[in-house]
Structure P
Amino acid sequence: MDNLYEVMGQVNPSCSSSHIEYSFYVKKQYDLLKLKFEYFPKDLENEDIAKELIINSLDKYGYCEEKKRWKNYLPLKNHITLSFDDPDEFRGAVHRHDHKLELYFNKEKSSPGIIPKINSPGVWKIKLSIHALVTEKCDYSLIVLGEMSK
């Protein structure tokens with residue numbers, strides 16, 4: 001497999017409700033593209049910080065009566081999702097809660113959420129959507145590999 005793109009990064013709570021987009025060039029029509037994405041930590045382990053975040057959110061959105069049941073909202077989790085564009089069009093999105101993903105792009109069969117079609121050469125885009133970031137920091141890595149049929 002050819003390593004087509006690799007990036008690591010770090011986000012913090014100020015990145016919540018934002019997007020990070022990566023563009024990379026694919027020079028060949030690969031039969032299979034494989035994407036590996038992971039981020040960590042997934043959960044906020046500090047219960048005191050979690051309680052403060054939960055109570056502040058309940059106040060903000062007018063659910064003050066829920067404060068006594070704040071533990072029902074545990075564990076708080078970071079949540080980052082992915083969407084994809086090939087050189088021609090939107091290719092798919094995965095809005096899963098998994099913090100480790102291995103996705104496949106193939107014309108016959110792709111991972112759920114990915115449109116199966118030819119992997120066109122050209123500029124591809126991957127968008128990270130940071131829906132929630134509850135830990136002090138969160139590290140991520142993204143790797144794209146390409147493979148030709150044998």
Structure Q
Amino acid sequence: MAAVSRHQALLDVRQGVLVHKDLALWNILGTPDRIAAFIDWDDAISGDPMDDLSLLACFHGAPVIARALAGYARVRPLPEHALPRFWLHLLRNMIVKAVIRVGAGYFTRDDGFYLINAGSNGGDLETLTRMRLDTALQGLNENCDLSILP
């Protein structure tokens with residue numbers, strides 16, 4: 001992946017922060033207006049905060065990500081080159097998810113398999129996965145803002 005090689009320096013983090021590594025909405029407790037707690041810390045590492053925020057983008061679009069970035073920025077300044085780092089982490093996280101999904105046969109499952117988004121099927125998940133990969137690569141290569149996230 002030439003794009004990853006070209007942007008490899010973005011992965012150099014001077015000082016890591018606590019990164020949850022599984023910021024799915026089911027691991028965030030609270031109300032629509034207030035986060036009370038994060039649960040399921042077994043994947044936590046020291047790393048780039050853009051990695052955590054990009055994990056949300058594996059499943060959610062621009063409005064959710066924009067709110068998460070704004071909330072982060074209220075507490076701590078966004079890191080240097082935040083958006084390119086976000087796109088690079090999203091690309092990497094989606095590649096990992098794609099490998100898991102292919103290996104586990106998720107793209108060939110019927111709608112009875114999925115607990116979340118009941119009624120969807122493996123073809124829907126494959127389409128979403130490909131779209132997120134394409135979007136992350138476009139965001140990284142073209143230095144796009146979040147508006148390209150579907």
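Every read-out reported here was derived from the displayed coordinates using simple, explicitly stated rules and does not represent laboratory data. Nothing here was measured: the structure is a model prediction, and the numbers come from that model. Cβ atoms are built from the backbone, for glycine too; each structure is taken alone.
Comparing P, Q, where is volume of the Cα convex hull per residue in Å³, for residues 11-50 alone highest? Answer by largest value of volume of the Cα convex hull per residue in Å³, for residues 11-50 alone: P. One of P, Q was used to calculate distance in nm of label points 7 Å out along Cα→Cβ at positions 27 and 123, giving 3.2; which? The structure behind it is Q. So P(r) over Cα pairs in 5 Å bins from 0, in percent, computed for just one structure, reads 2, 9, 17, 19, 15, 12, 9, 7, 5, 4, 2, 0, 0; which one of P, Q is that? Derived from the structure labelled P.
Quick check: 23 is what I get for relative contact order in percent (Cα under 8 Å, 6 or more apart), calculated from one of P, Q. Which structure matches? Considering all the candidates, the number was obtained from Q.
For the structures shown (P, Q), distance in nm of label points 7 Å out along Cα→Cβ at positions 19 and 75 is largest in P. Thinking only about mean count of other Cβ atoms within 10 Å over residues 43-50, which of P, Q has the largest value? By mean count of other Cβ atoms within 10 Å over residues 43-50, the leading structure of P, Q is Q. Work out which structure the value -15500 belongs to, where helix-only ellipticity at 222 nm (-39500 (n - 2.57) for each DSSP H run of 4 or more, over all residues; to 500) was derived from one of P, Q. Label of the originating structure: Q.
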